[in-house]
Structure I
Amino acid sequence: MDALRVEGLYKRYGATTAVNGVDLVVPEGEIFGILGPNGSGKTTTVECAYGLRAADAGRIRVFGADPQSDPDRVGRLVGTQLQDSALPDRITVGEAVHLFAAVAGGPVDEARVLVKWGLTGKRRAKFGSLSGGQRQRLFVALALLGRPRLVFLDEMTTGLDPGARREVWRLVEEIRREGTTVVLVTHFMDEAERLCDRVAVIVNGRVRAVGTPAGLVGQYGGGLRVRFTAPLDLDRAKLAVLPGATSVDRHGEVCEVRGHGALVTALGHQLTIDGHGDVELHVHPASLEDAYVAIVGAATEVR
């Protein structure tokens, strides 16, 4: 069964169309990422999917249930950590966990939750005194208290240091292994590459691309980039016709050759023939960030 199905979703705020015909399908058991620039409609799409906002048009189903006509059922199936989540400043971490556990619909080992999310030492700390990273960990922990079948995580690692981010990633992978489907909204390309089975890129309220991170990199990433300090007598014309080369650019002392396949071998061979075998090549494989920039750029040009 699909955990989430969104068909022809539209949402407007006055004269502004925030979501413009979004279609998404998230199978049960998947970690599905939603990427896009600020203001692209990512959070609005998630809020409509959860039932927090009513769509102007379109069809949404969460495990077959309509978030608007059957909010109680959807509420039992879904957990959320939204971008604008907040708690009263004076509530303590332990009180927040206890409160959410009381409505979770099943037994919750509150002490284990605090240990799991690195919050034991903050049990008596008031929410208003927490750092941004501590608040993020608390919100994610609260979203997962009821062991939901589907959880929406919106910018879950914003404000976390690199070590804490990786620990949250490990915990997200763990909850997926336990059977929870995850819809992850993020700006971090490394996060999407590490966690997501598939991602959708939304720009100006429309889905511009959907696929696995590797698939999008292969389709839109532009291939390899090889950079090196260019000798004064470098013949760029020779490099431009090498097997696999697609472009050659020089920026001051640095030359960048883009391409794919046998490019690196051919480039090294040509430089050696030309007497530059001691040149150090810096190879940069295409990344999800490269693909994302290309997708967003193309969508912006045709807006």
Structure II
Amino acid sequence: MKTKGVPGGFDVVFGFDMETDIGSFTPFYEGVKRGTPRLLSILKKHGAPSTFFWTGDAAERHGAMVRRVARDGHETGCHGLYHETLGDPIFPLPNLPPILPSEVEGRIREATERVARVSGTRPVSFRCPRLWGSTRVVNVLERLGYRADASLPLYYYNKQTKPYHPSRRDWTKAGNLKMLEIPNFCDLAMESRDPYGRDRDQWPLFRTRSAAFLGKTIDSFIATVRAKGERPVLCFYFHPWEFHAMPTGALDFGEVKVSPKAFITKHCGVYACRQFDELCASLKTRGARFITCKDLAHEYR
């Protein structure tokens, strides 16, 4: 396998998870409606083709936006049906149990068909909600003809610093599946104080801190990968709701109120847009090549 690009450079895969506001904790789509146009403007400014992972529900409710994103030259991917837990949960979430193993293929198949109907193109790149993938999921994706999966959270699994073809028996190990697994990068050199390693992750540092602060995580990851003699691939994950101001108080749903932790909604909107713009500019200056999941998978065939 040989990848293209400037020698000594690195690849950047921007992934946007097109879901309800604040993940699955609300039924609203203000981010998709108002945050997405802002994203498209910034991406166009920097010439950064990206992959937009749509839940089947989001795609059906916002077909015009799905097609607008595609017209701007971005890849249409899939993100499950309703942002349900498809793979192995990493940490507990009350009242959000994983779906049954027997349901996984049906859910992904239905989500794929809904996104395809709306977009006019069958998606070939996938990302599990919350990056909670599994061996079962990658085998299902392989059967359904997917070419790339961008689900693996490096902060938790601590291995596979470059894209790889996963094993049929263990999705965190290299094997002979045709589909490419693209890990989401983190600071592997940092000593974690979190039981799940979340403090080493990239998200959501660009807006809770700044693009410059995220740059430290980027530098650390690039150094780790280059020390192995490999070309770095930085796979990012963002959400459209981060680019539109989100409510910071409790959300009242009648029988229950949900109060997101401060970091979840901190600086969503104008600040996030400004920092994302700075991040794109910084990556370009440093020699990044922006590439979609589908195109990266093609190069790794």
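Here distance in nm of label points 7 Å out along Cα→Cβ at positions 145 and 265 was derived from just one of the structures I, II, and that gives 4.2; the source is II.
Comparing I, II, where is FRET efficiency 1/(1 + (r/R0)^6) of positions 209 and 233 (r between Cβ atoms, R0 = 41 Å, to 0.05) highest? Let's see the in-between values first.
Working: I: 0.45; II: 0.95.
Going through I, II one by one, FRET efficiency 1/(1 + (r/R0)^6) of positions 209 and 233 (r between Cβ atoms, R0 = 41 Å, to 0.05) peaks for structure II.
Structures I, II were compared on distance in nm of label points 7 Å out along Cα→Cβ at positions 57 and 73, and the highest value belongs to II. Comparing FRET efficiency 1/(1 + (r/R0)^6) of positions 17 and 193 (r between Cβ atoms, R0 = 30 Å, to 0.05) across structures I, II, the highest value is found for II. Taking 19 as the value of relative contact order in percent (Cα under 8 Å, 6 or more apart) derived from one of the structures shown (I, II), identify that structure. The correct label is I.
In terms of volume of the Cα convex hull per residue in Å³, the structure with the greatest value among I, II is I. Sorting I, II by FRET efficiency 1/(1 + (r/R0)^6) of positions 97 and 217 (r between Cβ atoms, R0 = 30 Å, to 0.05) from high to low puts II first, with the largest value.
Between structures I, II, the greatest calculated value of Kirkwood radius over Cα pairs in Å, for residues 129-184 alone is seen in I. A value of 1.23 was derived for Cα Rg over 2.2 N^0.38 Å, for residues 33-120 alone; which structure in I, II was it taken from? Going label by label, the one that fits is II.
Computed from the coordinates by the stated procedures, all read-outs in this text should not be read as laboratory data. Remember, it's a predicted structure, so these values are computed and weren't measured experimentally. Cβ atoms are built from the backbone, for glycine too; each structure is taken alone.
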